[in-house]
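Presented below are the structures under discussion, each in the form of structure tokens.
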Structure I
Amino acid sequence: MVELKQRYLAERREFYLEANRIRAISKDSDGQVEFFIPYEDLTARTRQVTQQKGWLFTSAISFGIFSIVGLIAHALGQSSLMRWVPLWIVASLIFFAFYFAGRRRYTLVDLTDDKSLFFLRDNPSKQISNAFFSAMFSARNDYLRKTYFRIDPDNDPQRELARLKWLLSEGAINDSEYQALKYRLTTSESSCDLDETSENKPRLQ
């Protein structure tokens, strides 16, 4: 089974490729959650995001400014703030450290329900992550082709065509495969129309 295990500080993420879905496990300081993503819900759209706590950055900058103001005041002969300057400098450094340590870089794979599947970016390495993404989309496309790449003669041709367009838009089939089945579908539909017309045509006595 293809798997990907990621870890950053207290956050852990595990992903396992199963026959028709992805099994995911998320662990952090709040606990552990296991969930499943069917391949039908997985889109081919990915994006990069960075999550960070802005208030930590604002606090670090604020204490840094206080420190500068205290040093300037001391240089101008006003030493009343100087006793606080070392504390402000330490506080600024601490907030900066928490800010940079707390940043999370994610690769998001969009789902069909307007949600996203979160992966720690390039974790444990860029090579391992890219290999897993390649295997994940390959497994997804193979499953979609095996399950949906066909023509059901008993179904509405327009619904069959819509399903083929969906497979094409998701990259599960290429344009030549889509055009081939579309031709078969439209040809079959035209033949059915001709047969119905022939059957409904009045016969001469």
Structure II
Amino acid sequence: MVQGDTAVEVRRFAVDIEEPLGITFDGKNLWVVENGGSIYCIDRLGTIIKEIAPPVTDPYGITFNGKNLVVTDLSTNLLYQLSRTGNVIAIIPGLGLPVEDICYVGKNIGGRASIIDIIGFTDFIGTPLYSFPTIGTAHGGMAFDGKHLWFGDHDDQVLYKYSQSGTLLRSLLTTGTGISGLTFDGVYLWATAMATAEVIQYRVV
């Protein structure tokens, strides 16, 4: 494992979203989950483009499957596939645990459970595939860069890079506030910081 490096912060900006949690990228814009509230579409400068009210009680993680959004609900342990206007397309069984972080890993969905440090992978109908433990003290987002998995740690303020089989490859220190959500846009990692209501862009390659 390579450790001791610092992730390069490209920019950070405040967002008019109270306690931003999960974040995802739809190929053009970012989508951010508000703690206990709405889902916001923002551009990469932080301007709010759209707000939708998710039909879930306790939304947290969010990912994009190329057409629709997928949102976790901590109160039901289910995953909701939503259109970008907020309509429910499908309800997917989760991991049987409250899932905070979520992202697509190829055609499958990876989810990080909130009560134990474990990654569960499910296919599009919710079948458990495999899992592995991760290190860190507090979950802070999950992203896939096309080859590797990235996880944030809210308390330690670290980004962890893993192989898809669960080998820890690299750790990067981050500057400032702990990470709440994480996504990859093809070039950069984007993170939310719940405590300061910010979005942060990182260069990690």
Structure III
Amino acid sequence: MKTPRRIVLGLDGSAPARRAVEFVARLAPARGGHVRCVTVLEPTPVPSMPLLPAALRAVVVGQARALDRARATRARRSLRAAVARLRRAGWGASEEIRWGVPLAGLSQLSGSLGFDYARTMGDGELALHWVTNSRDGYNSDTSGSQYTRIDGFSVTNASVGYRFGRGWEVDVFARNLFDEEYFPNANNNTNITPGSPRVLRVAMAVGF
């Protein structure tokens, strides 16, 4: 396999990123080969504060900028270690820090956990259903707005019912049982979808 002459490595300081550097370092360097090590940092979000005094706003903004400088220092230290490793392996290497917001996308982690339980009681059957849906946060838009960053959430739906032996049943359903406040998605600053609040419903059915 021919080794490419130009390689760009996106590094975030994680173990997989360090393994990527080590993988490239073990390749036979191409003549004039160069590796560009890049870390992308998201600026610390500053909430909208139109009602705060100007002096207080300046303090909050100053703290956010201080956090950004500290993060940049850590990223630069990691980048320089990667560049040094690549240069020892014979590669030309350089570093770069870019600032920007994450690409819009979907949650990296999501899943559901639930169970169904049934037990005979008297001349009928008790039935219980429970499911919790969870997902982590994600960026829904590349505008950089704090309002299009969707936080992770967990929503539980449940039901309990009793099926009588005479052919009829009663069920109580709960949607968003714990009344979690959440936003499923946000397309932009003015098109934000709130999650459903807790909803309780009672149903009765009769079989013929």
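We did not get these values from a lab; they are worked out from the coordinates using the rules stated. Just so you know, these numbers come straight off a predicted model, no measurement behind them. Cβ atoms are built from the backbone, for glycine too; each structure is taken alone.
Which structure, out of I, II, III, was helix-only ellipticity at 222 nm (-39500 (n - 2.57) for each DSSP H run of 4 or more, over all residues; to 500) derived from, given a value of 0?
II
Using relative contact order in percent (Cα under 8 Å, 6 or more apart) for the comparison, can you identify which of I, II, III gives the largest number?
Top value of relative contact order in percent (Cα under 8 Å, 6 or more apart), among I, II, III, belongs to structure II.
Where does the value 84, 58, 24 come from, among I, II, III, when Cα extents along the principal axes in Å is the thing being computed?
Numbers: I: 120, 37, 28; II: 44, 38, 27; III: 84, 58, 24.
It traces back to III.
For the read-out mean count of other Cβ atoms within 10 Å over residues 59-66, a value of 12.4 was computed from one structure; give its label from I, II, III.
Label of the source structure: III.
When distance in nm of label points 7 Å out along Cα→Cβ at positions 107 and 187 is compared over structures I, II, III, which one is greatest?
Result for distance in nm of label points 7 Å out along Cα→Cβ at positions 107 and 187 over I, II, III: largest is I.
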